[in-house]
Structure 1
Amino acid sequence: MSSPAPSLASLVASGAPFALIARDADTVELLTGDVVDVELLGDIPLTAEDGTPREVLALVPFRQVRERGFVCHDDGAPLRCLLVDEHILFPRSELLGALPDAPVALTDAGFDIADEDYAEIVRRVIADEIGRGEGANFVIRRDFTASVDADPRVAALTWFRALLEHERGSYWTFAIVTDGHVAVGASPEAHVSTEEGVVTMNPISGTFRHPRGGATVATLSEFLESTKETEELFMVVDEELKMMSAVCSDGGRITGPRLKEMSRLTHTEYVLRGRSRLDPRDILRETMFAPTVTGSPMQNACTVIARHETSPRGYYSGVAALFTPRTGPSAGEPTHDLDAPILIRTAYLVDGALRVPVGATLVRHSDPYGEVGETHGKAAGVLGAIGAVPRDAPPAAGDDDAPIARRPRLADDPDVAALLASRNSRLAEFWLNPQHTGEREPFAGRRALVVDAEDRFTTMLAHQLRHLGLDVTIVPWHAVTDEEVVGVELLVCGPGPGDPRDAGNPRIARMREVVSTRRASGRPLLAVCLSHQILADGLGIDLTPLERPHQGVQLSVDVFGDPASIGFYNTFTASVPPGTVRVGDAEISADPVSGAVSALRGPGFASVQGHLESILSRDGLRTLERLVAEAFTPAEA
């Protein structure tokens, strides 16, 4: 390893671009090279002019969601690539002594949106978006801003040192300095990584703000028992499994939950892993961006963000993506591994203006002032670490002199570990255990077409259908043809956001056409969630909004005499008078008290309100197999 002092001094003096990255407890990496800006992820130059693979560090802004056809406030933030010429490792202990530590003064500091105004945004999102079926959860940001009268390169090095000294639990601690732009942060969350074909995602959600004096087992246990925080994590795991199922042939498997302990905050997290042979740039595109910083379903979350955030996000909720050449990959395998943390808990400095964007995850039972407090806690996590606001007192007596990385871990407490482990008792074993194909495939040799209505739960649903032996293709709602609708052996109409009664919405109108046309053909149809509601409407069953939306809720329902534990993400429901068991040629499974319809079946069709593919559906695969068989029954009679 090299001596850091001369290298850092030359960086400040030269004005050359550089990045400092700490990914473990002992080492800091220094990357230097030229910078190029590109338009698309596919343009990231992973090979030199002579064709040899090269290392690239890319700053990926939120505006890249346009590559997936999603909307955003487009600020033109560049997809900036540092083409790495030199990659030097320093001992962290030696680097600390070479970094500046004089405080960097802030002036005119405060949030760009007042607390009461942000609380009102929370109320509107709950009422107008979640309450109208637009999605399960959404992340709306606000920015802490200030003026900085200091050399930006010196400020970057100063803040980087402070983060190394005062933050813990980070996935990456980093300072990335390019012409006119500084990004310094301690991101707790890996969005996606690939190593030798293994894709890993790390959904983190649920935020426990440490009380003054630090967290204790008692205060943490109260957080872990919170329904809101638990459901928030399950929802983002579902959303990231959608992405994993799109890029991994084995769909992905979850492990955890675990704690992510930081200086002022503790989060809960899972780890998802699967295998893929895709180019890492394609994996990055298909997983833009983390639901923990956008919401779900992802496409509509971007629309909601554009409605309620009045300014562009810049790099907030994007990623820093390090593409590292692999040594001797086999023919047809990707040439690079990928390591991409989410750009959160990050301070940006441009032209003397400091910006620290933070967001809260809004769900159906969010408390507006609680979400205001969460944004304060997240901003303080960065600002306190860099010394811009007073730091918390040490968490326990006797720990004053202990390095933050060696303070006791709450996750090691047996009561905390038991609370965490108990969460998995609610989840589907299908996603927790290895998924062995070929053992039992009751529909082997049969074909299905899944119509995606803008909710990528369809990727998880398709994965489960393949597990049952079906040959599955997914087609977007706007691309499916009438010939495909009537011609395929099994048509699966998927879930999606919105009001199923809104025929003025082009997506809803097309899904109504698709369901109606397939029903008229008499060929096997399976309808899920939104499409189940549309099918029910076509049968003359009333559709009504729920008094409290079911977003990320696990319910035990009767499915034609078989009790099933299923995950629900619905704001609207089909409902019948209690006791009704048939409407026309459709048999009905409904709640005996409320009349909410959980499933339908009849000649050539079956449907379900819940998401059998969700991690919340403990009986999902068994119920899916049964409903597919119900849909096929007329064809086999």
Structure 2
Amino acid sequence: MCGIVGAVATRPVAEILLEGLRRLEYRGYDSAGMALCDQGDIKRLRRAGKVQALADLLAEQPQTGTTGIAHTRWATHGKPTEANAHPHMSGARLAVVHNGIIENYEPLREMLKTEGYRFDSDTDTEVVAHLLDHTLKSGVSLTDALRQSVARLEGAFALGVVHADFPEQLLAARKGSPLVVGVGIGENFIASDQLALLPVTDRFMFMEEGDIACLTLNQIQIFDRQGSLVQRPVTQFEHGQAAADKGHFKHFMLKEIFEQPEVMQRVLEGRISNGHLLEQAWGVNAAAVFDQTNRVQIVACGTSYHAGMIARYWIESLVGIPCNVEVASEFRYRDVVLSDDTLLITLSQSGETADTLAALREVKQRVLASLAICNVPGSSLVRESDLALMTNAGPEIGVASTKAFTSQLVALLMTTLILGRRKGLSTETEQQLVGALQALPELIESLLELNDPVAKMAEAFAEKHHALFLGRGSLYPVAMEGALKLKEISYIHAEAYPAGELKHGPLALVDKDMPVIAVAPNNDMLDKLKSNLQEVRARGGELFVFTGCGQSIRDEEGVSTLTLPAVHPLLEPLAYTLPLQLLSYHVAVLKGTDVDQPRNLAKSVTVE
């Protein structure tokens, strides 16, 4: 959740660090700071609140240091105060930034107190700084001291370290939390995310689990968990700096909604030939795995969990095998019964979602194989899974997921078709569905033309505080996703229910102040849904219905409808997601909330 940026160069790095923090603001944070090695000392600047507060301080106190680390913090231990902001120091010569959680910080803290160390914060991070200083006193090198210190830490973390006695060294360590090395010319960098470093480099090394790195002006040394010097491949960032800019859009979220036609094209590229899916895209052993798969277990969090719920309908109807879907934070803490013919599918936009990653590690030896559907090729989830399918959505800056969600749905539907091929799905059906997938970019373009009427509809929500979303079948998870989007960015309390559950409690909430949003495609559940909507109208509830072509639901007093273009039934979850994304966006704009960085939330949940 937090953000790390570090640099070692021949030029002053404060502005590089500051720009990196600005590019990491999407991750969610409550304070910011930096530490720079300058003329034999460490200069530290910290502020609670936004990065701009740190920028203002830097303007008052310009810094010339050429080696430094910076951080945006999302509080886990201690309140979001300046005293708890990173970097944390041991004495006046060593500074540390840290993402993640040190689980055994309390016994380490007590041990360090007996050694004479004083703690000035409530964080777990300060333990790392003092432990590193304590280890360094034994006479080992800074790199060895970091290796020995990390060996004593329990939890998930990424670390950046600078020391005034080693002003041309920048150190980093990674265990369970993402960290990349940016490769420059005569300068090198570290960051939580490639986006932070795009102004200075487009070449990156992905640190692997247990790696420790020592960066100087002209050298990058990476040591694995055994302490051996290793080479990590250098990859070039593919999406360009424009991915981190809003362009002509007011918010990243709106830009990312409108990027979805292009994203749909990218998900499909290189995976289709002559109307058939190429199973090699899932990995070299995919064919053998899919041949032996007789059940599927999907594990995910948040928006990705909703994508998994939709996939269950697809897998059980098209493939004819059982599919279970579970929230990762629950799955990892219960006694799960899994058979050895189960394919474990994990979903994560970042590939670093802590609960999903822990669930994979907990059960990967008990299943046939694991498949990661993810947007980040170098992420932990991808590297630790047997198979992987990249969604190719490009960087998603807005905290509320949009294009990452729809790209996951496409990847899941393609996976369903591959599995179905093994279980009797006809070539004709596969080709028909592949054709529908290939037409998705054009379909999404037509759905985006609903932007203006959705914006008009959003005006009815400007003064509302609660909302109810309804759907049936595979559109019920779509309703859940619509409710999540609305509550995330507009702060309207929103819940979703299967429409048939109205009489089992939610109907008691319906009145003129409780708008009800229904997704009602023209399918075999429509008549049932229409009767549920009549129950709402009978109680004075105001209905907003997203309908399909040729339906008998019409505008009338208390009922507002929006008609979507015709779509293949299996693609209805994708189609009906788009207007709900637009609705939540426009309501949030009317409410005046922070659309891209909603309060209390972070983009990538890399701690439990």
Structure 3
Amino acid sequence: MVDYLPGNSPSLQATDLMEEEFDEPVENARVMVRDVSITEALDYKEKLDEIDGVTNVMWLDDVIDLKVPLEMANEDTVESYYEGESALFSITIEEGKEVEATDAIYALIGEDNALAGEAVNTAVSQKMTGSESMYAAALLVPMIIIILVISTTSWVEPVFFLTAIGVSVLINLGTNIFIGEISFVTQSVAPILQLAVSLDYAIFLLHSFSDYRKETSDPKEAMLRAMKRSFPAIIASASTTFFGFTALTFMDFGIGADLGLNLLKGILLSFISVMVFLPALTLVFYKWIDRTKHRSFVPDFKGIGKHVMKLRVPSFILLLIVIVPAFLAQNETSFIYGTGEHPDNTRAGQDVEAIQEEFGKNMPMVLLVPEGDRAKEEELVQDLEDMPLVSSVMSYVNLVSPAIPPDYLEESMTESFYSDNYARITLYTETDAEGEEAFSLVEKVKETANSYYDEPHLLGESVTLYDMRDIVQDDNTLVNTLTVVTVALVLVLTFRSISIPLVLLVTIQSSVWVNLSFPYFTETPLVYVGYLLISTIQLAATVDYAILFTEYYNHLRKEMPALQAIKKTIDDKIFAIFVSAAILSSVGFILFITSSNPIVSSIGLLLGRGALLAFLMVVFVLPALLVLLDGFIRRTTWKANFYKGE
């Protein structure tokens, strides 16, 4: 995720500076080996150092002279590396070689020992992306086929739906080669999300085709009429989703642009596939649809609108009661800005716990300060050592001596502490990678360093996540505003109304707020990237239900009174909306179940729950709003032509 920070973020600038000035990067993994003597630990160190991709291994012999008895050394220093016959090595794994290096380390240390750190998180994410996407697809496609078989009257129609969208998904995946690289989050989420969001377009078209086949014997004529009839609903649905995903590309945090661009391509390709490829496919093979007809598995929903409308006043009151607490609660949720913790049932999660049990938490930070003033550097190091939650500080002035000029020593002894321009001070902290404690400590270290130097630079995982927090919070406001504004504009143009877009946005946005308020009420921290993406994705994807419902209602409202029109709309469209919601919800919950990546899992849970909430809001709250505000809607809609009879 660090790669997606904007280039002007302080932690990224500090990282670039350190790479320019020093050969040794910050360690990004820890290896714990149990039941070893000092000699055996040194053997392990040598073997770790030989692994391809491991660029640096640091242990006790780098900070104290092992020829001197351990009892005479600083107890805290010794216990940071060697405790109860367990040795803890700090290692650096080269970027791009995380998978190969971690596999080799696991082979070396076996099941009984442990490996943890940023590099391990990256390796786990990379390994899981491909296999978990395939697993999710293997569960999802049969589930979608079952839902589609139930919702149609032909065994072949679901194959047509999936073929049309499947082709666009494959083309979208293939065109990623022109982008160069994409995030593992995008690879995990985008193909499945594209399938779920754009399947509606194919359903709209083939259902219209089926209806017109009853009116004309010429399949070509039926398809022409179906394309003309379904085009407004498809273009409106595609446009709201398209512009919603466009908003993601304006994020400073690059993951938004990465996922947004991928989904934009996907929606555009799905739209072209449904309007060009699917009609051709259907006309070539329409006889297969006729030959594979089966009875409808769906019960008759006639009369359900009458029962739903009895609840219109309670539904409206419930909306008024829920909307403000939900809005306030989703703003008060506590967030995780990184990838979060690995599940306890995984090797990565168990290893983190094992190392923390033996050696405690250990989060490294590196401070770069202008080189030259040894006395000032010594004072700063003393202040840092006195800070709560700082377990140790490594610098030239406290490991060698401020009295010995570095020029008097061999370069191999000083190169990790000094470059031509900067002194490097490494802090080891007893905090998690993020959270109130970690971020507060980052602020204190920055404040202390600024009191000594004009331009200190701080880097490390905690510092990166601290920057990420500030950037994504600003992104949230921008993305949500752009999404709402662009979706509202599409709705205004679609319905030629000021009031209908407001009604639709209130309905769907309320479901988004209720969805995002769950973590607050359950006191569960939420991965912020998931929160940021889902607030856009849920609105963009589920507003389709409201469009389909309202477009049909408007058509009927020209021929009958509001209450009669809304009851018939519910009767005729509840199942179509349920099919869309069931597919999107299935996608979400399957991502939640199958992914071990906390970001992907979080997006899945929010999407699954959000689709169900949006369905309930469209079925119960939207009809209530359309009927209760009927007069206002008529006056604020251009050429409404609503039925005026008794």
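Just so it is clear, none of the values below were taken in a lab; they were calculated from the coordinates. No experiment lies behind these values; they were computed from the predicted model shown. Cβ atoms are built from the backbone, for glycine too; each structure is taken alone.
In table form, for the structure just shown:
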| quantity | calculated |
| --- | --- |
| Which entry (1, 2, 3) yields the derived value 3.4 for distance in nm of label points 7 Å out along Cα→Cβ at positions 277 and 517 | 1 |
| Origin of the value 1.4, where distance in nm of label points 7 Å out along Cα→Cβ at positions 293 and 477 was derived from one of 1, 2, 3 | 2 |
